[in-house]
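Each value in this text was obtained by applying a stated rule to the coordinates, not by laboratory testing. As the structure is a prediction and not an experimental result, all values here were calculated from the model. Cβ atoms are built from the backbone, for glycine too; each structure is taken alone.
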Structure P
Amino acid sequence: MHAFVTVGTTTFPALVDSILSPPTLAQLAKLGYTSLTIQAGAYEPTIPPNAPLSVRVFAYAPSLTDEVARAHLVVTHAGAGCLLEALRAPGGERKVIAVVNGALMDNHQRELALELHLRGHLVSCEPESLDQALAAVHHVALIPFPLQAKDRFPSVLAQVIFDAA
């Protein structure tokens, strides 16, 4: 199985260091993961020697769609864009963990991650509790996120424009 971690367009060393800690890597391997890809932004982490699974790190990519699609587990910072991409990605069911970056000002991540967690779409956590979230996400049945209704916005917009006239 494959796990993918993304920090999006930000830097989030606490998330990257947490996933690369020897106990967390051992936990991933025990859960059956054989490979891990980390999109780390501008942060350049150190991969522990003798990691129990294959680890690849890159900074940025024009799109994360392929990385998300091939992952069985996505661990993402709790920004709206990355969360929606992870939850809506094609390719079958995947486990999603949203990690809140508490260092951000006016932190909307906590509210969004908590709401999606309460609705059963993912497991949310702070970097310090990632190991607990990894255990939890494999013991709950997540509710699939609704597909985007691409035709809904134009119809709502037309209703607002034409009904307001």
Structure Q
Amino acid sequence: MNTVFLTVMVTLLKYLITFVHELGHYLAGKLVGYPVPLVTIGERKPFWQVSFGGTLFIFCYGFGGLTLMGSSDKVSRLRSSIFALGGVLFQLAAMSLAYITMGIGNEDNYFLPLIFLVLNGWTIAVNLYPSIIARNEAYYFSDGLLLARIMKSREIHHE
């Protein structure tokens, strides 16, 4: 397989995986009644943005992603947990569907699904690892740290 083709495919797949993950947070937030003012795909210079359903979607160069939950009087541990896990759960569902449609067990098409599976697994592991992420001089919790804080708290106070 050509190295340039492989590099382009891995880059496009990783960007798509990040988009699917952040879309999962967006959909989970909307499902539980939270406002979602911003979804960012990428972490460098923006190249396109669109506003949809009261949410600004910004597409940037790079692979990171961020979905911000707005203030709500409907905050609860369950709702916040659904929001925190929304990215990973939607990503797992999309990954399973895509992996099946790309051809499990097909001898002619094993390499691309394998790369897709490895990139998804890596992205899920990174997101569930409890850490603090610095972006644009602000600090955000990873999905894992957000979920850990939700589980440890007796009450949720949204700032």
**Message:** Ranked on distance in nm of label points 7 Å out along Cα→Cβ at positions 11 and 83, which label among P, Q comes first with the largest value?
**Reply:** Q
**Request:** Could you figure out which one of P, Q the value 0.80 for FRET efficiency 1/(1 + (r/R0)^6) of positions 51 and 99 (r between Cβ atoms, R0 = 25 Å, to 0.05) was computed from?
**Result:** P
**Message:** Computing mean count of other Cβ atoms within 10 Å over residues 67-74 for each of P, Q, which one ends up highest?
**Reply:** P
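Of structures P, Q, which gives 30, 9, 5 when semi-axes √(5λ) of the Cα gyration tensor in Å, for residues 75-122 alone is computed from the coordinates? Spell out each step's value before the answer.
Numbers: P: 20, 11, 8; Q: 30, 9, 5.
The value was obtained from structure Q.
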**Fill in**
From the coordinates of one of P, Q, helix-only ellipticity at 222 nm (-39500 (n - 2.57) for each DSSP H run of 4 or more, over all residues; to 500) came out at -18500; that one is structure Q
